[in-house]
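Structures follow.
Values in this text are rule-based calculations from the coordinates and carry no lab data. Just so it is clear, the model here is predicted, and its values are computed rather than measured. Cβ atoms are built from the backbone, for glycine too; each structure is taken alone.
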Structure I
Amino acid sequence: MVKPEAVLDIRPLGVVVELRRTAEDTGGAYVEFDVIGRGRGIIAAPHVHPEQTERHEVIEGAMELTIDGHKHLLRPGDPAVEVPAGATHTQRPHGPGSGRVRVQLHPAGAGEAFLRRLAELAAAGEFNRLGFPKPVAGAALLRDFSAVGHPPGPPRVQQALAGAVLRLASREYLFVDEWDVAAPREAVFDALADARTYPEWWRPVYLSVEADGEPAVGKRSHQRFKGRFPYHLRTTSELVRLERPHVVSGEVDGDLRGTGVWTLTETASGGTHVRFDWRVHADRPLLRVLTPVLRPAFRWNHAWAIKRAMEGLEPYARERAAPARDVVVA
């Protein structure tokens, strides 16, 4: 009897899959499953298994299996047919009614994970009415499971196209900025660690900052800021790493969501080299919609904001460090 968790509902592709033997059961030698229904869409389209042989045995109904242009009509009681690794093939229902086909993939590889991904995409509505994945879902499927199966054609080209689709659709940005500040590292650290100072030196980007106390791990601050675009953003930041005078790191949530890490190293002249790693998702509804179109503009906006930080951080840190340098020890 097949356990309920081993039944995968992939009805947008016309089938339900029953997992009979998993990689864990066979020590990775193969995975075996029954495909029940009338397959269509992605599972009936031409494809290649580059690293696995695939064995088909019809239990109920009939199936037309075409391997490198050679057709095989399979019915119950017929010998199983094996598709060699790397062969282009299609498997389509033949005649009326539903069918049951027993399939083995040798070796198991990521075959089970691929089937479970198909079920997840089906549950999430990520297949179109023809049974093919929507562009982003399809690109991710190709990126993650090209070793299990992919359409005929050069895999490297397919991977490159999938990567381009995913980059275009992604709302994640990764910025890395570095510059030198002619001020002591401790003073630069204090300015960066205490977000309450940002409206003083990071102008006109930061409009206001409220915090619940002195900088410490776990402390939060609430920011309102802007860039070159005609809207204001609101975020909440939590300090997650504070190592004086080396590292300041915070988790950000709100209109922007991500992680910012300031890394400070001392220069040969006694100043500070600043590196800012900023990984962020644009979660505000307007930004979600516009991200694929305006990605270059968002990068331009970030560059403008960082330029303002470069202009303001050095004089602010130098001014705050001056009283300490002026102290005369008797």
Structure II
Amino acid sequence: MAKKTFTLQQRLSAFVDWIATDSGKEDEIRKRMANIRGAIAAKAKADNLVVRSTPNSGSFATRTGLRRHMRGLSEVEGQDVDLPFVVSPVTKDDETLDALLPRFERYAKESYPNTDRETTKSSVNLKFDDKVFFDLVPMLGTKSPDRQILLRKGGEQRETSIQKHIEFVSARTGKSNEQAGRVKFNEMVRLLKWWRCFREADAISIEQMPSFLVTLLASYAFDARGVKARYAETLADWFGFLAHAVRQRTKISFADFGTKYTVDANAKWSVFDPVAGDNNVVSKWTGLMCDELTEWLEEGRDAVLEAIAAFDAGKETEGLDCLVLVLGTPVRHHSEPTP
């Protein structure tokens, strides 16, 4: 019997489904989120720390998260869910991350003693056995319910808005939903997040490319180019567009909320947070990092174009070889459509 063949669009659609979070688990995750919020808030209250709100946040809220990730050259299971806790400290000493993180680690330990925990630079990560991980992120409140203070190690504070970040991403997904076809903005963000993880494995100067930066670059490409009818054409188009922008060090900013941006003349490149005009998310990037990202994007564009040509010529195996250069070996094994 002849081996069944698939189109490039069928392959990439199946792969997107494989990396995407399980929609069937969303209600169960929401219930667990509510339980965690209640348990941690109760511990905080008993510790004289007022939790003002626990807004929905991150990739779970915007439907841009991954069910699994690339680590090195292998895929690993694990879905991350952000759980911000906006607090009002009683004393000045409790307004720093160095003071709040140990308290939240203790709340997590007391509430979930049999669950693995890890304290990161800005959160306490609860790791459940089903590979759903909850990041408890302490933040400070402001006078506005939709503005928060993001805390960093060393005492740095930055005003932000969780709600507006969700609105920013959701608006673009909503716009792409109005267009006929399978390709949607949030699914493209997922593909780019996976591509980022794959490329980081052999990075030279880019130690880590934050998911927030990936989302902003995807937003910039979507605003200028939209999405095509098929994933491959959209990927090739976005890779090429973004490669040119990075090579030219084009300033990337957004007009969604009328934010006024502060440009630092010493920064090699600027990609601005749409809700915080003083937050250039690549302010510490070097020229070498920008050049490396340009190479990643150009190589991605070229490999996807070669994949398109191979599939169009009926050379599925050669086309898959090209996709592996962009998305790693898993795309070879997890891109056959489910019967």
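Once distance in nm of label points 7 Å out along Cα→Cβ at positions 40 and 192 is evaluated on every structure in I, II, the highest one turns out to be I.
Tell me which of I, II gives 6.2 when you compute distance in nm of label points 7 Å out along Cα→Cβ at positions 32 and 216. Working through the options, I get structure I. Looking across I, II, the calculation of helix-only ellipticity at 222 nm (-39500 (n - 2.57) for each DSSP H run of 4 or more, over all residues; to 500) that yields -9500 traces back to I. Ranked by distance in nm of label points 7 Å out along Cα→Cβ at positions 104 and 264, structures I, II are led by I, which has the greatest value.
When volume of the Cα convex hull per residue in Å³ is computed for each of I, II, the one that comes out at 196 is I.
Structures I, II were shown, and relative contact order in percent (Cα under 8 Å, 6 or more apart) at 14 was computed from I.
Which structure, out of I, II, was P(r) over Cα pairs in 10 Å bins from 0, in percent, for residues 80-247 alone derived from, given a value of 9, 28, 30, 24, 8, 0? Going label by label, the one that fits is II.
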